[in-house]
Structure I
Amino acid sequence: MPAQWEYQVGPCTGTKMGDDLWMSRYILYRICEMYNVTVSFDPKPVPGDWNGAGGHTNFSNTLTRAPGTGWDAIKEQCEKLGKRHAVHIAEYGEGNERRLTGRHETSSMNDFSWGVANRGCSIRVGRMVPVEKCGYYEDRRPASNLDPYVVCRLLVETTLLM
């Protein structure tokens, strides 16, 4: 998409992720104000044949980072995430249906999928995770206008409390 930017926040833990994302948005707005530039966190601000704007969220915990057993924990957590896919999609950002079409490096919002090094999945696991048998995964479903506290709550609730 023309004039699309990406930036990352973190690493951080728990609700600090939300605090840091909101502060980064504030700073971005202030800087753009100085240069008369408009910011939009809409997941597809301009219709067209290009990628939308996602709020991809990397997630790990002590189980997924455990040497030797982390890969098994990631597979179990991905299965849990699949069972609550609709719950997550409903909370992952307004207008996200315009972005999660199954095209442009997204999965379809109607189907859950996960895979290694696959940018077209709901959950992408890094290429080295199966080799190293531990690590993190990326939830590619949240939109750029996500509420970070909701996303964090859903990930913890689904993977650790269910």
Structure II
Amino acid sequence: MKFTVKEICLTALFTALVFVMTFVPKIPIPLGYAHLGNAAVFLGVILIGRRNGAIAGSIGSGLADLIGGFAIWIIPTLIIKYVMAMIFAYAGGQAQPGNFSINRQSIIGLVLACLWMTVSYTIAGAVLYGSLEAGLASTPGLAMEGVMNAVVFLILAKPLQKIKLLK
């Protein structure tokens, strides 16, 4: 599994984009905050590929947790975001970068990825805070975050499709 210089640079660029989109627009929810970082993760998957997009998504989100004062969440975030990106890539039919189109399969991929994120963070919250109730308190906010990120991603992906950047 080799990385080209171009892949390393693009992965670093998307890591920074995910970090900024996660760190800057913080919306407080129980046990953490909602953000637009997942939209950047999904964009990374369609623009630089599933492996590099998943790496960028997990590292960028983990850095946001570290710098934002949520260090306890770094390990769960690294795992959850990597798997979320892979679910979107495989269930959404995103085999190669630049091959994305908005269709039923891509919507299913988004829904499954956001469900994974919501359920996984709910379970992680219950484990980290030792209480199922604590984990469940974050579920509505996480679900709204998932919907919001999916909509933002689709809004951003639509013009990319039209300019043939994704073909």
Structure III
Amino acid sequence: MEILELIDRIEDLVEESSSLPFSKKVMVDSEALFFILKEMRENIPEEIKQAEWIHEEKDRILNDATKDANQILEQANKEASQIKADAESRYEKMINENDVVVAAESKANEIILKAEQNAKTIKMQTNTYVDDVLSKTQEKLRDLITVLDNNRSELRK
């Protein structure tokens, strides 16, 4: 029998007992009261054992839950760290690839600039050479015209 039921029986015993006139006191059957108290004493250790077991079980469940929560948190932190490391690695790779692209573009622009400068230099040298050749040819033609004019003049005399 549970302790609460025994307490209910004591209440019933008190309520059913005869009351003393002009007082709130009652006459209780002492044998019945002692019998109930004896049962309470016998049941208290079992109730206490159950309460202790419940308390220990509660502590065990809390410890297990805390342990599980810590493991989950630790695993989540590991995964977060791995994700962060992967992201940083990808970021570094992208930066390095971008650096390679930027360096290649810079080198290409440098090569194009040098090629344009070389082309201008070659064009200027070519123009100078052609102008020089044309100038010499013109001079020779003048000389030749002068000779021709002289020859014609000789012929007319």
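Given a computed value of -25000 for helix-only ellipticity at 222 nm (-39500 (n - 2.57) for each DSSP H run of 4 or more, over all residues; to 500), which structure among I, II, III does it belong to?
Answer by label: II.
Given a computed value of 29 for relative contact order in percent (Cα under 8 Å, 6 or more apart), which structure among I, II, III does it belong to?
Considering all the candidates, the number was obtained from I.
Could you figure out which one of I, II, III the value 10.0 for mean count of other Cβ atoms within 10 Å over residues 58-65 was computed from?
III
Computed from the coordinates by the stated procedures, all read-outs in this text should not be read as laboratory data. Small disclaimer: the values here were computed from a predicted structure and weren't measured. Cβ atoms are built from the backbone, for glycine too; each structure is taken alone.
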